[in-house]
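Below: a set of structures, written as structure tokens.
None of the figures in this text is laboratory data; all of them are computed from the coordinates on show. Remember, it's a predicted structure, so these values are computed and weren't measured experimentally. Cβ atoms are built from the backbone, for glycine too; each structure is taken alone.
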Structure 1
């Protein structure tokens, strides 16, 4: 076997190649953060509008921290399984049983992504909010969904975004980015008619989005500790939600995946849903993976270019059907277009080998043709409430809530 000799000249050549790349990464890695921060270098954060906040928030979701922000949405949905008033309703409506869970999860994420990613004030954005408001309305009127639960759901999204980035990402959020998250969610809460009377500054008002986000963050964590209690419904719903996370992974890895998911929960949420605390080795494994990822992104990876933006939703509907498809495959391929890559790509192969075998197909059982925001949701509600939804939509459109700043006229 030929002997391989590595001399100083080889090391010099390697360093001559690697060093400029590392310097380029160092130069470019924070440019997006600096650019976002510079937009308010001569303006107070209190002047940030909803549209400006959304532009920043979308940059974070699609370019800067797509993995963490989309994971934060899933974690917030999982944590609803720790609140007894919510899980009692889920059990009563049978929307998270074994038969319906995958569609309910897909519908929820579709609507939330429509609200988060479409241009504020656009028809799709407002229709997503109108659909949420309509589906919640009868339960709120009946007292089955409490105002506190609505505020907790909104607050949980803020908590998981802020905490997720600070704990898992290669850099911290800037004040401008925190403000944008607060502005966006304040405007969304207003549109969803969520009362903020539980927050300390509800009478005097908030200085800016960052102030609002901080108060909502603190209130949410306190509320969770009081409200999250183990019941039969929290244990059942918690189990159903965690099952969704591991359905299409190899069987030998399912126990590890479950334990890694559980490491993301606070103790009160974990106990409420009936899960045992993972061992120290699982926590070490999960932290190790995150730390390696941080180093790779911070020191070895160039920023994601605009051409590689992570977009969950497709920009335009199918010209023939008028329906939208999306790119996020959860348990079953709900609303996933049956393209060659979706039928034979890596995800499809994983499903064929280790999952439930459900692959998108033309005229398949998972509405692969797409969704209509006016009908998405439980089957019993697909053909109901059109007039109510249209009234909500027109009210939102007339209010122009997405213009200006939600804190200052």
Structure 2
């Protein structure tokens, strides 16, 4: 029998490509990017040139035409080196490209997928100051003009890739009197007047931009409505469910990256009382426990990915994967710092960065409480007889 974590040749090829990409392109710049709080443009360019930014996009639009599992594997692998680079790739692939590919008209796909495949970074603009966990309490408005075009007015915050993106999937309410049924999605180009008001200074994933955006009378052509007018909420729900698998991949990769560094250190570098720290039973039990939890998180991750890829209902599985992935990432990174002792607590080592980066997993693309609520609601539905 083979492991369910054995993948087809295409997925393994992408893993191999990303492993080399991490070593040659990302790793030399991780510390500098974290200190300066921005991703070096050369890395973004290299992600496009290596074919990692259009994984599921059909070849006719310049993409790789690969599977969702391949996209997830890339996110996981990148996170082993730098979760900031990982989330940039994840949002672009699993949110922006997916929205354009699944709900875009022929015009939108022909216009934007080639750009998103080659050199234009994308961002997903849903969150607002009053619309976080309550994602549909949007105040950004889309006013329909007499010629059918729209004018978007409002602001967004917590937008990943916001500082570097040139193409945005934007959610705005075109008919506020209808509540969430007035929400409509648009594809908006930065050059039309999208302004980056602020780039947040964060605890972790500091190189990844998290921006506040302003839309001041931004005119959007009618042909840039994404999907059906008034059904943007459906697009947001579907995309976020899928995106949670991406974040689970990021957190699982982060956990593995922290584990790899710390375990290598305790078995090869740090000695106390005449033997390597990793040889003490108390340490070995902790390592075994964490290794098992990472494996469990990875199994949840790829279970959700495969159900989604097969066209099944995956909402509960995605929520579980994100919930457990974020918990395991935080626990692993914390233990990694402890295992490496004083060295682990310094910024000369990568594990303190993994520790800071891990916290966001419990917050973005649905907090842990929202995941628990989702899981509980679906379990209740499953077991309720009336």
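Ranked by mean count of other Cβ atoms within 10 Å over residues 67-74, structures 1, 2 are led by 2, which has the greatest value.
A value of 3.5 was derived for distance in nm of label points 7 Å out along Cα→Cβ at positions 219 and 243; which structure in 1, 2 was it taken from? Source structure: 1. Who wins on Kirkwood radius over Cα pairs in Å, for residues 283-370 alone among 1, 2, i.e. which is largest? Comparing 1, 2 by Kirkwood radius over Cα pairs in Å, for residues 283-370 alone, the maximum is at 1. Each of structures 1, 2 was scored by mean count of other Cβ atoms within 10 Å over residues 59-66; the highest score is held by 1. If helix-only ellipticity at 222 nm (-39500 (n - 2.57) for each DSSP H run of 4 or more, over all residues; to 500) comes out at -18000 when worked out from the coordinates, which of 1, 2 was used? It was calculated from structure 1. Here relative contact order in percent (Cα under 8 Å, 6 or more apart) was calculated and came to 16; which of the structures 1, 2 was it taken from? Label of the source structure: 2. Quick check: 3.4 is what I get for distance in nm of label points 7 Å out along Cα→Cβ at positions 227 and 299, calculated from one of 1, 2. Which structure matches? Value 3.4 for distance in nm of label points 7 Å out along Cα→Cβ at positions 227 and 299 corresponds to 2 out of 1, 2. With volume of the Cα convex hull per residue in Å³ derived from the coordinates and found to be 151, which of 1, 2 does the value describe? Comparing all candidates, it corresponds to 2. Given a value of 1, 6, 9, 10, 11, 17, 17, 15, 9, 3, 1, 0 for P(r) over Cα pairs in 5 Å bins from 0, in percent, for residues 179-362 alone, point me to the structure among 1, 2 it was derived from. Among 1, 2, the structure yielding 1, 6, 9, 10, 11, 17, 17, 15, 9, 3, 1, 0 for P(r) over Cα pairs in 5 Å bins from 0, in percent, for residues 179-362 alone is 1.
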